[in-house]
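Asks: Presented below are the structures under discussion, each in the form of structure tokens.
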Structure 1
Amino acid sequence: MKLPIIITATLLVSLSSFIPGAHGQGVTVTTGDSVELSKAGKNAKADELYFDAIKARLHDDNKQAKELLEQFVKDRPDVPAAFYELSKIYIDEKDNGKAAENIKIALSLDPDNKWYKEAYANILALDGNYVDAADIYGALAKSELQDPSYPIMAAEYYERARKFDESLTYLDMAITRTGVDEEDIMMHKVQIYLSMDQVDKAAAIVQQLINKEPGSGKFYKLLGELYDNNKMPEKAVANYDQALKKLPNDPAVQLGLAEHYLKTGDTISYKIYVKKAITNKDLESDDQLKLLTAYVQSMSSESVAATEGLPLVRDIVAQHPNDAVALAFYGEMLENANQRDSAIVAYKRSLEIKSSDFAVWGRLLTNYLDKQYADSLIKYSTKAMKLFPNQAIVHFYNGVGHLNKQNYPLAIKSMNRAIDMQPESDKEALALMYSTLGDAYHENKEDNLSDDAFEKALKIEPDNETILNNYSYFLAERGKKLDEAEKMSKKSLELKPGEPNYLDAYGWILYKKGDFEKAKTYVQKAIEAAGPKTESELYNHLGNIYFKLNNKEKAIESWKTSKEKGSDDPQLDKKIREGKLYE
């Protein structure tokens, strides 16, 4: 079996100065440090300890590895690799003192081993001794001329020690070696010069990058930011003037200018350039959307965001008409602007291109939750169920569609399937599913099952005011458990005072209990709280209450208002015509 690379590398390091002989055989092996091992099988037992220790390390059993290595070095104190392995274990145990002690022994036995030197430098750095760590890496950089990592590490540790001149020297050394990203190193130099408060030298480095890539606006933007962040706005403007002459349509330059004007408080110029950057055709659509998102989030209100953002996202969609992500974002913007029908069209177009985006399906289905969209909710949730059969929420939406369509058996079937799939960890979703199942059972005249579903919902979320209100109202409708219903309804009002539907439900429970005066007070409060948006059912309730209070005139007046608001009570016309109460 082929060993994983990490294991092979570990063994190579471990065996670089120690390769034991075969078990019980007299094999002489000479390594780079001229240490003779396992002569005539004399040390075979000790050698076996070492191999067992390495195996334990490979299986992450540091405790066993350490015990075996400690035994081994007692018998073989001349093998540096064992001390090296011990130092690694102590580093894992965060015992830097012991780690340093063992790596020093390894180095005393094999002073030219670069791996041991690296390990010692890193241990020193862990203790905050950055200068000595940097000195070791600096020496390695001078002896290992092909390796670019050594001068970079020396520069890193000198920088941590705030010995910036030394750090810059080694960064310059790194640039001369192959296999390095020169841009990264030069950017590192920029940060060091800024740490030294030498802004002009930092700017000179960025200018070198501009000269190397004159067709890229990102370095002009970087230089402008450098000047702006160091309170040199005049130099920032001069830099951007040069950039605009050479790269007038570069999105990085446009964005840099936008940020510059935002910092200087020039809102008008900021909007001009940020919009140019957002709609720049040289940008990928995802970058455009990231910029647009940040821009929209900076708006003072949703209405302003919609006014400012919609034309921009519309432009992006025009540039990328087959980009599913852009279309989905467009849908969200339209939805936030209360343009639901247009949002639905955008979501559908997005899903035609990329039907696997579950989040977009969720946005689409959410827009169909109102009763008038029942057919669409059923249609598209059915499509979603075929694509995502194990997603509980799409089955739930399908159940809501059937509930709104008054097809209660199918609603119940879908709701139960959703509950079976819903993880118990998402308590809010599970409680919602149980309470909606309770609605469906109630409408299907399966009262016991309805109560059971609501009880399960309340067990999950006992302080959910919506569930408390709905359950108590259904009990009142059936005239059952009215004392319990009153307690639940009262609790919902305590949790959310002044909610019109909760006030009406409490009043209706009192009506069912025969407390008509108090019932009238709460239903009237509900109507006052709802204002022009008062639903027809509240006036129907008020009419019934007035009738019980022997105020026939007020009763008929309330019933008429209920009818004007579109009540679906089949007895309402008869109540108005005959002036009698029918329930």
Structure 2
Amino acid sequence: MKRSPSNRILIYALLIAGAFVFSFPFIWMVSTSVKVDRELYPEELTVFPQTPLPRAVSPYIDDRFNADLPGSNERIAEMLPKLIELIRATGFEYPTDVSREIAEREVARGIYKRLSKRLPPDAWAGTAEKFIDAARPIVDRQMIEQSFNEIYRFVGIGRISVRSTISNDLVLLNPEVPPVEIWKSIKPQSVTLRDETVNGKQYARVSYDFTQSDRFALEAHVQLPFDAKDLRRLQVALKPDDTWHTFRLIIEANGRKFTGVRDPSLSNFDWYTAAWQPPSADDDSTKVRSWIVLKDIGKSDRSDVSGNSIHLTFEVEQSSQTRAWAHKLGNNYIRTLDQIPFWRYVRVSIFLVIANIVLNVVFSSLVAYAFARLTWPGRDICFLIMLATMMIPGQVTMIPHFVIWKTFGSYNTLDPLWLGAAFGSAFHIFLLRQFMKSIPRDLEDSARLDGCGFLRVYWNVILPLIGPSLAAIAIFTFMGTWNNFMGPLLYVADQRLYPIAFGLYAFNVQVGSNPALNMAGSVLMTLPVIVIFFFAQRYFIQGVTLTGLKG
């Protein structure tokens, strides 16, 4: 029957809608995995991440921080001028390096957002005069300063601290000297440093303008309390300005020049400690990697970097929009890979996947061949008993299995997670038996006339004909092993033996309620499953379909 064009359009529309509905959780997971912390709990629900803006001038006022305000646009437009007048009456002074007009507007928006949570409903819904009268005793300099600090973006560079390989103590370099005297601008000269102290934290505030040059650099020459060859880690207190520009630290010591294996970006706007350290055994351990590994990039041209004397160069390079997106898309994934030994987990999972697939396919097909093609006493009764085991919940056999493996001395090893596949799977045996029973016996008889024994028939005749079913079983086994969580939870205590599923659970416990990092780890775990299913779906569907049709 030929379908009308309207029916075809309806069918395709339903297919597209269904595909979107079923793929939306994955879209949400991928989108959340590239969001920064402040995008995770917005006033209004958003699916896609915010576009990074590599601004050319800093400091600046972030005009996107208070973009979502409660109430109608008319109400907001009516209240903001009155709030600006109220703020001006307090005498609050704005820094001279930002636009006063933009700062007043954005501070007023921040005050408006705060008042929406503090004013009583009658004042909030009343006239503009009633709103301002209720706000006047609440809006003080402290609230204005808090609102301003939320939108004021600048690069701050603070104290330098070091650790040595001899002692694990953290040593603060030149604690009596302010950072503005330690760091000097070298290129271009138009970059300025300003001494600032906030909440007892002293730092140098950096002002730059990329309309004049696409990069700038600061330098510091410091003396270590130990020989530079014993340097284990160097840390710098840093406040980024959310411009996503690329920065790097170059360390010159003992006549050599070192820099990080990757260049981070000025993402987000909270203070943190940036750390660099030479290659060590810690890089391949299960420790949380809060540092960037240093690499040797050649000979230093300086003659004053020997003994305990080192020279630091802090370079910032302007990022294009494309590079800013690259930084944002990879930021949470880099943080995830730094905080967990991801590739160790992957290696363990790959070993378990390969071992389980090989053992399951080989031994399940052998048992299925015995049930389907061989005649022996009690075959049907044994087959029914095997099928009956499928009715037993896994929770019932969980403790007996644990006791057996522990008795064999296999606790805290990978043996229980793959050796059990040598006994086959009842479901897979049943699946293969049904497929083998559909193979004509003439092929088997012909092989036996040619002198083939049971194993030769199994290897040369049966296995080539059940390829689709074996592929389906391999996919089932891969997905079950890759996503196995309960097995490692029961049998593995050593973090070095964690597979990917259990490793991500430990990571989730470690980072707490950070959906972005959790989603980044989930994407890394899910991608191999999607890729393998995408390329092997033909075998999967063919194996299951043929098995169902030829029972």
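Quick note: the coordinates plus some simple rules give every number you see, no bench work behind them. Everything numeric here is computed off the predicted structure, so don't read it as measured data. Cβ atoms are built from the backbone, for glycine too; each structure is taken alone.
Asks: Check the numbers for Cα Rg over 2.2 N^0.38 Å, for residues 350-533 alone across 1, 2 and tell me which is largest.
Replies: Across 1, 2, Cα Rg over 2.2 N^0.38 Å, for residues 350-533 alone peaks for 2.
Asks: Name the one structure among 1, 2 that semi-axes √(5λ) of the Cα gyration tensor in Å, for residues 222-261 alone of 16, 10, 7 was derived from.
Replies: Clearly, the read-out refers to 1.
Asks: For which of the structures 1, 2 does the calculation of Cα extents along the principal axes in Å return 116, 72, 42?
Replies: Source structure: 1.
Asks: By the measure distance in nm of label points 7 Å out along Cα→Cβ at positions 142 and 326, tell me the structure among 1, 2 with the highest figure.
Replies: Checked 1, 2; max of distance in nm of label points 7 Å out along Cα→Cβ at positions 142 and 326 sits with 1.
Asks: When distance in nm of label points 7 Å out along Cα→Cβ at positions 190 and 446 is compared over structures 1, 2, which one is greatest?
Replies: Going through 1, 2 one by one, distance in nm of label points 7 Å out along Cα→Cβ at positions 190 and 446 is largest in 2.
Asks: Tell me which structure, out of 1, 2, gives 16.5 once mean count of other Cβ atoms within 10 Å over residues 78-85 is calculated.
Replies: So the calculation was done on 2.
Asks: With Rg/Rh (Cα atoms, Kirkwood Rh), for residues 214-461 alone computed per structure, which member of 1, 2 shows the largest figure?
Replies: Biggest value here belongs to 2.
Asks: Quick check on the output: -15500 is helix-only ellipticity at 222 nm (-39500 (n - 2.57) for each DSSP H run of 4 or more, over all residues; to 500), derived from one of 1, 2. Which one produced it?
Replies: Traced to structure 2.
Asks: Among 1, 2, considering only relative contact order in percent (Cα under 8 Å, 6 or more apart), which has the greatest calculated value?
Replies: Ranking 1, 2 on relative contact order in percent (Cα under 8 Å, 6 or more apart), first place is 2.
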